[in-house]
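**Student:** Next up, some structures in structure tokens.
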Structure 1
Amino acid sequence: MEWIELDGSRGEGGGQILRTALSLSMITGIPFAIERIRAGRKKPGLLRQHLTAVQAAAVVCGAQVEGAAPGSQRLRFQPGPIRGGDYAFAIGSAGSSTLVLQTVLPALWFADGPSTLRVSGGTHNPAAPPADFLIRCWQPLLRRMGVTLDIQLLRHGFYPAGGGEVLASTAPVTAWQPLQLEARGELRRTRAIGVVSGVPVDVAKREMQRAASSLGALDEELRVLPSNEGPGNVLMVVLEYPELTELFSTCGERGLSGEAVADRAAREARRFRDSGAAVGEYLADQLLLPMALAGQGSFTTPALSSHLGTNCLVIEKFLSVRHVFEESDGVVRVSLA
């Protein structure tokens, strides 16, 4: 069988190229080789979360793998048949457990039976979708597409300690349903969720109040965790619409005030709220693969990000689909030809 050759530094040049390639290689049975993995990043090559994704994919389909080592910028992946079952993987750091989950789950939709997938590591990271995002935003749309999926956040994990855990239950998809998200409807509810662990409760309260001063009246939800799940802090702004829910988050970090945390999350939420697009930049990127697997569908998003564009290129390498982009009235419509 002919191998697909990928340049990991192309376009957005991050770990998404590798994760999408792993998912689609497992599903299609097509092997791939990738060079220059994350070559432009401060720490190039495979970090722990990327390595865990490779190892998890290899276990699920019995793949033959070359180059799966810390810091490696080259990888060869030759998949075998996807097997359902109960799986557990540990990143061993605060690397994103949600990104590992999103790498393996699509393959399990084509397995020979139901599966559970448990991943430990970071659940609320600065550069990855938090577990709440998968549960509130991504999962409902996948269920609408015919996917059997239940994601649970078992334990929070923050940078740099990690220690969080997510659990997903899924089953093979029997019939894909196309997703059409051209409009989101009128805003029904705005919510701010302040989470603290080993951090003063007042920090989360100040963040939620600050978000309200920027976004207007909102519902507040305070989540105070046991200190052994931290230290950590995150503010999440949730926008609920008839067609979907969006979530924007900022993690607290040393030297960043609670007001600055709130301002970042509120600014992203406000930008999306005012855009008129159906889905935000991050959710758009994470709907691409399921939409391609369904073979049809469309959505509107505020802009064509480099991340989304790069993901489209990788998907088109493995599947007989072509993405069409149409810009109108300040939004971009993404569909399949």
Structure 2
Amino acid sequence: MIETIREHILQVENFTAEDKAAVEAFRIKYLGKKGLLNDFFAEFKNVPNEQKKEFGQSINQLKQAALHKVDSLTKTLEHNSEQEGVFGDLTRPGEPIELGARHPISIVKNRIIEIFSRIGFNVSEGPEIEDDWHNFTALNLPEYHPARDMQDTFFVQTDPDVLLRTHTSSVQVRYMENNQPPIRTISPGRVYRNEAISARSHCFFHQVEGLYIDKDVSFADLKQTLQYFTTELFGKSKIRLRPSYFPFTEPSAEVDVYWGLETETDYKMTKGTGWLEIMGCGMVDPNVLKNCGIDSDEYSGFAFGMGIDRIALLLHQISDIRLLSENDLRFLEQFRSVL
């Protein structure tokens, strides 16, 4: 009988189960009211006296082994059940992740940066809350200069010398103050002007301005750079430069690209002329170079600037500039497939 008990102890120690039902059946087999342990205890009275001690020890060993096995298997199966509840079936395919969409402003800005980076322009950034010197005075716009009226400005009420920048030319001033020529940089960013909000204008918008300073830079270099840019961005190589005025450049010009008159939309966009204004440009005024600590007798340069929002409206045929800042998912999802 003792050998039989020892065989059961070995079976208990080697027992494994895949589910709780098997563990419960094992428990009933050994520890239930009609289980084997009760049968062995019932046989105790029939065991010779000299074997009772060894027989009793064997029964207790079997009981402890069975209890330990039931407890161990139960905890293991409960842990596996919790893991499955948290992670589910690990062999299943992952949940599809919905693709986001780049904002049209980001699409156009990144495209402009990529185009100019090919010809050596780096990217410079500056603060949106600016001081009067960097936003106006250093750019040949001293206090009370009438050209300041061209840019309706948001001033900070607690300090009349602090304002929300009206153009990213302030970044160019900071860059020239901290870097010596040759300089070749573009400055994208958000700007602010106190204008009425409508389908064609907003109180904040985005600009990218370019600056090139080196020895013997000419207006021909400016025109060739803009020719390259318009061809790469719009696929249209025909441009014209019309005389204009900007306080920080002299001479100055407005840049038009020939959009064409192939569709009714083209007629509406260009007002029947085929030409579309896209930016302003000019040769950097020597006073601006002097204000930034650059020798205007040795160096010259050109600058240009365009509205990213306006370019986005053109490229994506968007009719209302307010759509760019309203965060309407129905509008933004249209750009999901655009890189």
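Each reported figure results from applying straightforward, stated rules to the coordinates on display, with no laboratory input. Computed from a predicted model, the values in this text were never measured in an experiment. Cβ atoms are built from the backbone, for glycine too; each structure is taken alone.
**Student:** One of 1, 2 was used to compute P(r) over Cα pairs in 10 Å bins from 0, in percent, and the answer was 6, 26, 35, 26, 8, 0. Which one was it?
**Tutor:** This value belongs to structure 1.
**Student:** Given a value of 3.1 for distance in nm of label points 7 Å out along Cα→Cβ at positions 7 and 287, calculated from one of 1, 2, which structure does it belong to?
**Tutor:** 1
**Student:** Using Rg/Rh (Cα atoms, Kirkwood Rh), for residues 167-246 alone as the calculated read-out, with 1.02 as its value, let me know the right label among 1, 2.
**Tutor:** That value comes from structure 2.
**Student:** Which one of 1, 2 has helix-only ellipticity at 222 nm (-39500 (n - 2.57) for each DSSP H run of 4 or more, over all residues; to 500), as calculated from the coordinates, equal to -13000? Each step should come with its number before you reach the end.
**Tutor:** Working: 1: -10000; 2: -13000.
The read-out comes from structure 2.
**Student:** When distance in nm of label points 7 Å out along Cα→Cβ at positions 271 and 327 is computed for each of 1, 2, which one produces 1.6?
**Tutor:** 1
**Student:** Follow-up. Which structure, out of 1, 2, was FRET efficiency 1/(1 + (r/R0)^6) of positions 127 and 311 (r between Cβ atoms, R0 = 25 Å, to 0.05) derived from, given a value of 0.95?
**Tutor:** Only structure 1 yields this read-out.
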